[in-house]
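What follows is a group of structures, each given as structure tokens.
Quick note: the coordinates plus some simple rules give every number you see, no bench work behind them. Bear in mind that the values here come from a model prediction, so they are computed numbers and not experimental data. Cβ atoms are built from the backbone, for glycine too; each structure is taken alone.
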Structure I
Amino acid sequence: MNGADLRRRRAGILLPLFSFPSAASWGIGDIADLVPMSRWLAGAGMTVLQLLPINEMAVGQQSPYSAISAMAIDPVYIAVRDVADVRALGGEAALDEHERAMLEEARRSARVAYGVVRPLKHAVLRRAFDRFIDREWQPDTDRAKALRSFVSEQAWWLEEYAFFRAVHARENERPWSEWPEGLQNRVPSDIDRARRELTLDVLFYQYVQWIAAGQWQEARRRCEGVAVFGDLPFMVDADSADVWARAYQFRMDACVGAPPDAFSTTGQNWGLPAYRWDVLAGEHFRWLRERARRSADLFDGFRIDHLVGFYRTFVWPKDGGAPFFTPADEVSQTELGERLLGIFQESGASIIAEDLGTVPDFVRASLARLRVPGFRVFRWERRWHTEGQPFREPAEYPVISVATSGTHDTEPMAVWWEGLPAEDREKLGALRIVRELARGADIASAPFNPLVRDVLLEALCASGSQLVLFPFQDLFGWRDRINEPGTIAEGNWTYRLPWDSDTLDAQPAARERQHALRIWVERHGR
């Protein structure tokens, strides 16, 4: 958050958009579902909804951190039911028998069934586009003019993206490194020929982004004072419009990742291309400026994923060589990170920095100088250099910080508590705020129960941090997790709430949580 926000204490939740579909959604949380979720949050006195990335995911991926575009909204989030051309075709009633079965399967699934939802939405949007061409584009109606205007205004990213997606589809979704050589290398004559051949297909992808943009603007307008925060991923997939268009800015012979830390004792290789920082600097970091601009257009603020990577990137050579940091020295790392954070701040949006994992002290000192909030995760906030390593009092968390009970990568609070050694529970129970909120109860020896849950949650709400974010599962003490780092599992990135987001007010447990949150928010001045 920027300086203008320093006097505001706020509270919110962390929940991916895909996780909170409404009863009318097609098996996944969509853009229109921001509205009922924001309404529930407002009733709880909360003013921030932190999402994970909404960028279009790479083909075959369900991780929002492996994107085929750093700019495009994933069409899987479009509320198909609200598309004018879909309604004109008859809406759900116009689906054929197979498609109705797919829709029922998607809605019935306990997890997000991307393999069902994505092809179903694509097929329906393609029919909607065909109708748009016949009834709007060719007669040059007001809606056609609106699309032309959108294409012109957003050409700085949309033109490149839509062409890439059209070619990608024609090439049976093969990665661009397997396309004909002329298209791989962006030979002008080959590009021009493909543009002529794919004119209508390019327009389809522009149409889809136009629909997504209109829905996004309308949903944001109706979010009832709740700020919607996005997530700026550190990198996109190697098979992305961005890397194809500017391959010279990336090391294709190496991948980015993370050194050994609390999540992985061997480190992590994410399989994403590494930046050529010297090349980006030679272009004044134009692409990162554009990404920040796009994030500021979509969100009230955004979280900078893997903040430390913008200071020093951990690189895994594909030839099996030893991994290394780039830039190599602390002075260069500090200079790079502060320059990039300055670019993100210049976007005008509030920013918060995901400064977790193996983060050197100089990076956190840099964040403090720049007044950029980093994260204070309750379970890791300890006096590590003090005998016994006691937990820090939440009241001592710096004002310019984000307090939280966990992230999308950690196990939920209930699971963490159950695995916590008795001596660590005692150290938590010794905290002043915990003793005060427990009112004499010995939570250190208690199993995870509603009292333990609420003492820990309210302790965070009472913290010194200007913003507190609760993973939605932790509010209820659920054990579901969003992602398990270092694993490729079908359950990763598919979490869905047990209730439809537009029925939260009808759920006794959700109403109770809403009431409790409002009390805590008011009690602790958020």
Structure II
Amino acid sequence: MTTVEPIVDLVQPASASGLASRLPNRYLWLANQRLLACAFIFFLALGLRAALLPWLHAPKPAVHDEFSYLLAADTFASGRLTNPPHKYWEHFETFHVLQQPTYASKYQPMQGLVLAFGQLFGLPWAGILLSSALMCAVITWTLQGWISPGAALLGGILVTLRVGVLTYWVNSYWSGCVAAIAVALVIGAIPRIARDRRYLHSATFAVGLAILGNSRPYEAAVLALASTVALGWWLWKTKAEFGAVLVRVAAPAIAILVVTAAGMAYYNYRVTGSPLTLPYQAHDRQYDMVSMFAWSKARAQPVYHHEVMRKFWAEWHVDQVKATHDAMIEAFLAKVSLAYDFFFGLWPLLIPPLIWPYPLKSTEERLTVFFLIAFVLALAPLTGFAPHYAAAFACLAYLRFLQTLSRLLKWTPWGKPVGFAVAVFFVVMIPYQFGAEVVRLFKNGEYAPQLALARAPIVQTLEKQPGRQLVLVRYSPTHNVHDEWVYNRADIDGSQIVWAREMTPEQDRPFIQYFQDRKVWLLEPDQSPPKLTALP
């Protein structure tokens, strides 16, 4: 697909002249240099976020999941897949972290590997920053396979401004960028294989599935099924030779996925002791009473060593799942609403472009809607939701958005300017929102989670102490279970600061004796301000 119609009208109005004419021409030239366009989007996302560093600093972890991902990063950066369990592991139990049979994050390894890459350069967040810029570039590449180059470049710019700079995907440690990259690789490979007969992209297809399987396995299963059906249908529709498809598409993809499955099985074996048991499953069996899926049944309450763990898993999480079960339709609509709001904002103003009632005339349009329906339905059984659960929507939402804008440009109920004006409005709103967020940042300063603000001075005090430190954390009965202080590095005994839970005097005595070379502190984080007391 080499033309830029009909999106060209958005960037080159017929009446343009002089500079107004040259700028669209430059834009179209860049759009048609496809790899250069992707590189431009990569450096645009990277440059915009770097330019905001004086006002929007590297994020500080504050959410349970972030600390778990950072543990995975520290483990991988140390050259290990997992860590041996600690002798006094009960004192170190915390959220989303396995203590038995090994000490590791419960999450699939891909996000931890991204953070580990950044940690090798001294800053784990550098991995997030690079993955965000890469996501914007890969989505641009994906769009180039489905729509005109001009529209694809516009889509890359919109993704960058809406998602790639100011959202929590790039300003935290539990991003959706890795999953979005994986889905974009798969979706982008399909037209290149089926329509253009560029069979080498069967490797791109399989690599995307492999990455997603190592970040979000449930979405990987949905994508594998939907994409295989879509690719097979398109190849059949275009009368592709069966032998060529088998040898040049299926065989390389299967080979890559078999190697990936073997690697995943080995990783599972090292972490959980079983090649068929994911770390997530091992963790849930030990701590969780209800699954993230609506069809699962509640389990008996496990034995918890700490009240804060019981309150989170046996009370808060159970209540959240029950509320979803009691209002499935409302919860489903809330998920869809939150996903669209994240990708576009101004909910529900941008829904019309996504569901514009034009007939689906092309194969590209039909398959885009097919994928969107598949992933929307995949949200239904999930009992929890955050926008990074919808990372699979990233390239598809913008693809459908741009397909419909192209149709809007031809809408002439009262003449062409109506469709053009509507399309321009929907495009301009995203840069407008980006600008408004930047102005708000300059005016009000950056937002920092309360836990990060409370934790920073405590960490600074401990780091100034001579030698190594041991901190026993004591929560009050009214402690907020979402503010967790007990997280450690991969090598607990080698860490300068060790964070542990206070237990009974009988349990604490041998534990403190084990760390006899450290200065011992009692931390009461629910005091105002948090109280740090040196113990004899």
Structure III
Amino acid sequence: MTYRAAHLMEFGADIDAWALEQKRDDLYHRAAQLGIPCGPINNARDVMSFAQFESREYFVDVEHPKAGRNKYAGWPYRMSRCAPNVYRPAPLLGQHNEEVHAELKSAPVAAPAAAVARHSPTTLPLAGIRVLEFAWVWAGPYCGVLLSMLGAEVIKVEGPKRLDLTRRSVVWPRAAEQPKALGPEEGMAYNTMNLNKRSVTIDLSQDEGRELARRLAASCDVVYDNMRADALSTLGLGYDDLRAVREDLIVASSSGRGHGGPESKYLGYAMVHQSVGGGSYITGYPDDHPSHSGGDVDLMNAITLAFSIVAALHHRARTGEGQFIDYSQCEACSSLLGEVLLDYEMTGKVTERMGNAHVSSAPHNVYRCWGVDRWLAIEVHSDQEFSKLTQVMGAPELAADARFKTAQARKTHEGELNEIVGSWVREYDRDWLAEQLNAAGVTAAPSRDAHDLYADSHLRDRGSFVTVEHPDLGPLELVGAPFQIQGLDLQPRYAPRLGEHNDLVLGRQLGLTEEELAGYRARNVIT
């Protein structure tokens, strides 16, 4: 055990004791201004009054015919040429019946599904699009994976002095008597988050390296990064710099808090973004502290960033215009909490942590099953569903019990109900019971670990896992595309070795000769 690990709890206790003596926001700003990735754990009230969001005009005012005028959570991306339209309120029930029926009557008859299938596309949607990626860890690189799986050519740029953290961010991924030093290709997170890409190493601290990067950008359709807001601009690789070399270029910057505002230069990772955005405060148990849900925040940001880039590509196809996408990862976290923020806006109520419970439905929990650390999620939202559950339990009398007869009664007596359901579930195998409940029309699912996922027959049948042959590590079974496209092969290539495609990319796209490449290597501009 290292010194740091051995004294981690002691160090944490010292920080806690010191932090208790400080004012939260003063401490936060002092630390952030020193370059420490950090952020306050904001509740709904904090988010709605957050100075960074206010300065960026994140919230939008919407007039609803019944609810009146309120502030709503906005969108996490600012697109310089095609702003999203979210000013129309949610419709009233059946509000557009006549309008839609009239459109259907006048619309041409759609082609039969079989005819559509016979004319399925033969190329991937983004075939011919070239993307230059300055991204690392998860929130940026997974965006590139998605774009590549849609057909784009994605070129990952790393500096020889600043490698992607995921290249070595594992304790030890392979069975062995003892760990060993990992090479830059052995991190399993890297090998999952960078499938399909090409790798180029350029030292951006040198003038020649930055010039190579600009020339590469001129040969691409999209350039994106997930660094701090001013990182690429200080290198002469910001939107204005790159637009000078290609007018219709799409440049996307996915930073922690977005470009502009008093906190635009503050650093952070997924846990910080979720805390600032309001997600951490409502995650956890009522009698415990706020929690971080994990890497899903990074993946959500990567997916939404990819969506905004595809939207910009559609805009360019129609108008010929490139544009700048200013993406805020903290705002994206808040955008997931629309009902929480609107509840505070309309009622002044701050939503609190409730564990696995639901605001109005019960039972709604994760219950321990027979065996070691085996859990089953069950949720019931109607009297009919509860009746079906009691039938499977062999206790139909519970459906008529005054404590559980209605949704309101079940919620009032939720503690008693959880004890009854929990005692029953504890006697059964998790997977068998999940099948029985689903067959009866009760929503239930196992709480799965990685071993369970790899063994899941449904995921296997869908081809969710793919085997890629890595030149150094051999066959790796990894998660493939989260979608399928009929008639097209989405089998990915392995994540590239560091600098593997320097000669291919720089030679093909920039026309560098072998002598020129050798000269760049001699000057340590490339590896």
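FRET efficiency 1/(1 + (r/R0)^6) of positions 85 and 157 (r between Cβ atoms, R0 = 41 Å, to 0.05) computed as 0.75: which structure among I, II, III? Could you put the intermediate results ahead of the total?
Values: I: 0.95; II: 0.25; III: 0.75.
Attributed to the structure labelled III.
Can you tell which of I, II, III yields 1.11 when Cα Rg over 2.2 N^0.38 Å is derived from it? Don't skip to the answer; put the middle values down first.
Details: I: 0.99; II: 1.06; III: 1.11.
It traces back to III.
Out of I, II, III, which structure matches 24, 17, 9 when semi-axes √(5λ) of the Cα gyration tensor in Å, for residues 261-316 alone is calculated?
Numbers: I: 24, 17, 9; II: 25, 14, 8; III: 28, 15, 9.
The read-out comes from structure I.
Quick check: 18.0 is what I get for mean count of other Cβ atoms within 10 Å over residues 53-60, calculated from one of I, II, III. Which structure matches?
III
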